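Below: a set of structures, written as structure tokens.
Where a number appears in this text, it was derived from the coordinates with a stated rule and is not lab data. Since this is a predicted model, take the numbers as computed values, not measurements. Cβ atoms are built from the backbone, for glycine too; each structure is taken alone.
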Structure I
Amino acid sequence: MHAHEWVLKPSRWYLRILISLLVGSFIVLLALPLRGWVKWVVLFCFSGYSAHLFYTTYLLRGARTIQALRALPDGRWQITTATYTGIADLLGNSTVTTSLSVLRFKRGEQYFPLSCVIFPDSLDSGRYRGLLIALRERA
């Protein structure tokens, strides 16, 4: 692996947050005063959406979920998703901290940027620190 390349993996921190939010939402849905069959339909739809979130965001399989980053010498970034590999610019409204980074990339003429939430455990040990250094050098 190149020194300025980062391949993301599923984060346990993200999984904890996702499960907490989904369980809380599930409890709220159970408490709603709906008729029996309506509640079951809502819970079924919610379960399907929960599975979709798990598959696309936690397992990094979504079409807009960034799986790998590479810092290029010209200051731009190569990003890889399940359906796209190409060049993107890091936007100035990205947030970088030692415990969480939210990187936003603009791909060519696309209006909506790609956002990438990276926890330190999303990368192999020590690689998150290298990413922070690379981001600081390019700021």
Structure II
Amino acid sequence: MLNWNDIVLQLVQYMVPAIGALLVALLGYLVAYVAKHTEKIKNDIFRRTLEWAFNEAHNVARDGILATQQKLVDDLKAKSADGKLTKEEAREALTEAKIYFVNHISTESKRVLIEALGPMKNWLDDFLEAKLGELKNF
């Protein structure tokens, strides 16, 4: 005849696999939850870092364009009969702005921008030209 101890012992024996499966499932959920939030935190940090790098890039580009204008473009325009730059002079001015940009942007921002946008040679000309157009509209 079964007594209470035998009944409890049998119940425990039957429940151990179910409790084990429940613990494994909970542990899997916990790992997935932590991984998801870790990825979200990494994405938030990268987004903030990228915003900071873009802000710095805009400031350095503006400064580079203004410095080039003061140093080079104004002199070239004054020497020109019609007050306009030739295509070669415009390329020279863009090259000067690129040199300024590369020399003045922080290493960290340069790294982040290259990671996000690819090699600088692929986007810097367009970026500086867009910034020049933006500055001309003011």
Structure III
Amino acid sequence: MTITGEPRRIVSPDGLRAGHNASGADIAKNLFVRIVPAGTDNPTQISLPLAGGPVFGGTMQIIKNGQNGDVQTDQRATIVAGAGGVTVGMKLAATVAGAAVAAVSGDNIVGTAVTAAAATEIAEVELKDEGAMP
């Protein structure tokens, strides 16, 4: 089946969380983000993820530096595909740029591609932390 048109999100009200961007730069929409580890002033402080690390969710709009924004934490999100693109059913990991790429051994699986997308295009991703890729 080919999906044409705009990629779509499926999100319930419980699947949205506020994230505070204090990273020093704006964070674009449709990117994976993580919660900044303990020791910060704000428990909802976000930044781009570590390569292959866990994620908090995906940004729903540009989150300006110093501002709060919506982060989708479950169900179907729209995420930018990284190098090599993604294919339907592919287990995904995050890059340091917040993009979705194929998970490799040791990466934290953060979701599954629902649609295919070439690098820099938007993919629909079912968010689910599945732990480390074997």
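Work out the source of 15, 47, 32, 6, 0 here, i.e. which of I, II, III gives that when P(r) over Cα pairs in 10 Å bins from 0, in percent is computed.
Values: I: 11, 37, 28, 15, 8, 2; II: 10, 25, 17, 11, 8, 7, 7, 6, 4, 3, 1, 0; III: 15, 47, 32, 6, 0.
Of the structures listed, the value fits III.
Of the structures I, II, III, report the one carrying the highest value of distance in nm of label points 7 Å out along Cα→Cβ at positions 90 and 122. Mind showing how you got there, number by number?
Values: I: 1.3; II: 2.6; III: 1.8.
Comparing I, II, III by distance in nm of label points 7 Å out along Cα→Cβ at positions 90 and 122, the maximum is at II.
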- Figure out for me which of the structures I, II, III the number 0.5 belongs to, where distance in nm of label points 7 Å out along Cα→Cβ at positions 10 and 114 was derived from the coordinates. III
- Suppose you compute helix-only ellipticity at 222 nm (-39500 (n - 2.57) for each DSSP H run of 4 or more, over all residues; to 500) for every structure in I, II, III: which one lands on -28500? II
- Item | FRET efficiency 1/(1 + (r/R0)^6) of positions 34 and 58 (r between Cβ atoms, R0 = 35 Å, to 0.05) - structure with the largest value, from I, II, III | III
